[in-house]
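Take a look at the structures listed below.
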Structure 1
Amino acid sequence: MTSRDLPLPVEPQTPHTRLARRVEAAVSARGEAAVAGLAVRLLTGAPTPEDVTSGAARDLIGDDGELTPGATGALALGVVWHRGAAGALVAALDAPEPEVRAAALLVLAARADRLRADAQAGRAFVEAVTARASDADPQVREAAASALGALARAKDLSAVEPVLSALVMDVDPELATAAELALAHLAARLDRPELDPTPQA
């Protein structure tokens, strides 16, 4: 048997990969703007009767039960975008479900380049995300660390750097690693090598 005969590894089947495929299929069927609007409505808990009766909501949420509608809406915004999405994501940082808060943070991190462009909004995003760095849920704190590394600007460092440095010392290794990576990302993006907590060769 040669290497050419070996089967290719199968793409991991995670809730996120399944959702990405559902979003792509929905965009093909309904258009990006319609799917982005639906994602915002799912995130905010305000789907319309038409979203339900047309099957659009079910098509996006799927039937595997892995993600709540709110988390589905947040994560779908990592694939499609809507002008009202940024405000909805920030509002979702106060959602009662930790999976929705974590999903919103992950999308804020993924959309950071676009969000940093608006100085006033960027400051509000950084403040809201910084507050989530002390969330009761460890996955939310981890997502907040990642989002801070992506969203913070040079003018935000005096508030963000102490938060991330404290998280680097956390007993949760995944959270500490996320904070280290966030600081390393800030160091590279802002050309501030002294922020990088990893030893330099």
Structure 2
Amino acid sequence: NPKRDRAHTIIEECMLKANKAVTHTLQWDRGLEAMFRVHPQPTPDEWDEALREIQELEGVSIPGSAWDDPRKAVNATLEEAPGRQLNKIQWAVMKVMPRAKYMSDPFGGHHALNFEIYGHFTSPIRRLSDLVNHWIIYTNDVPEGIADLCDHASDKQKDGETCERIYKDFLEEVGLDAHAINNRGLEVVEDPEEADYTA
């Protein structure tokens, strides 16, 4: 994976803002359904489970003032935790996060991004959701069966994630580093810390 720098972050932020602006326009200005990305937030019990797991990690402590707001608690912990624990903290949160899905109704928001309403529009890989939203913007009309399109896109994303997980498991079984996979092929290295992902 290429090393991220400030330029990557700026481009990513611009894409997020554009996606948000487009879906706001579709919902609020035009009053149209679209392919919205909905990511519900964990329940209070699920948040408690994640925070307890984080608190039990060696060298990690959640500041007392942050316990009332789970998001602030996680962010505060990520800032102070030893580097070796960062993946474990993120994994504790990911385990309790409900799966994001596509819906023609945006309400529920996108918890992971902290957006009240969100959808895809700017993807360079042209996902189904982006293309459908392009079509809605262009025609000012909603395709018939949009709820079915949302279900289909959600199902296919789940299938893709399952395939990716099985492939990474296979790589680990045969002794290859799953993190060395990138869009230019496979780089086999003795020590993942010495890998050059910019070549």
Structure 3
Amino acid sequence: MTSQRTRSRMVDRLREKGIANEAVLKAMGAVPRHVFVEEALASRAYEDTALPLGMGQTISQPYIVARMVELLLKGRTGLGKALEIGAGCGYQAAVLAQLTNEVYAVERIGPLLEKAKANMRTLQQFNVRLKHGDGHFGMPEAAPFDSIIVAAAGAAVPPELVRQLAPGGRLVLPVGGDAQYLSLIEHTPQGYTETRLDPVRFVPLLPGVQ
């Protein structure tokens, strides 16, 4: 179930669901998702569904990962310096790392961060820098970022993340409580624009660290 053929079938399903960017599809196919899930769930690793990680967290559905990364990449040749908020087990950061040489990721839950670090070592993915911190504040010491992706939903767009966008940069994140949607924030020469997109369901973006 963890063969390249199984990954290829996942990519085919993503294409059927509307993911058209070949660079994104290639990145999704390059990352062994089974490495990032619990051993008991390895047989389900390539299903198009979110899976539990423990501690109330999930590994995101492959389609949602691909959709958000495609929004970041659209019309651009690369992601540039990328920041992920809510690294979890590191899966989405590993996908981002296929599309840029510089990925930073923040995770508020210490044991999950350690799991992400172990997964990066397993894959020898050395261009991802992981930090234990509150995602609302981003990573100002490494800002500005060309691409920011958030894997948890806040009631509003965190202003610190917007401030850390480079000119021409993009921020993709879920926003809302009971009803959530994907939001695309772009830093244009005229200022910041927001586009509301697909309805989604994410775990909440919580403050603090643990």
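Every number in this text was worked out from the coordinates using simple rules, so none of it is lab data. None of these values were measured; they are calculated from a predicted model.
Side notes on the structure shown:
- Structure responsible for 23, 21, 17, with Cα extents along the principal axes in Å, for residues 23-70 alone calculated and labels 1, 2, 3 on offer: 1
- Origin of the value -0.30, where log10 I(q)/I(0) by the Debye sum over Cα atoms at q = 0.09 Å⁻¹ was derived from one of 1, 2, 3: 3
- When helix-only ellipticity at 222 nm (-39500 (n - 2.57) for each DSSP H run of 4 or more, over all residues; to 500) is computed across structures 1, 2, 3, the figure -19500 traces back to 1.
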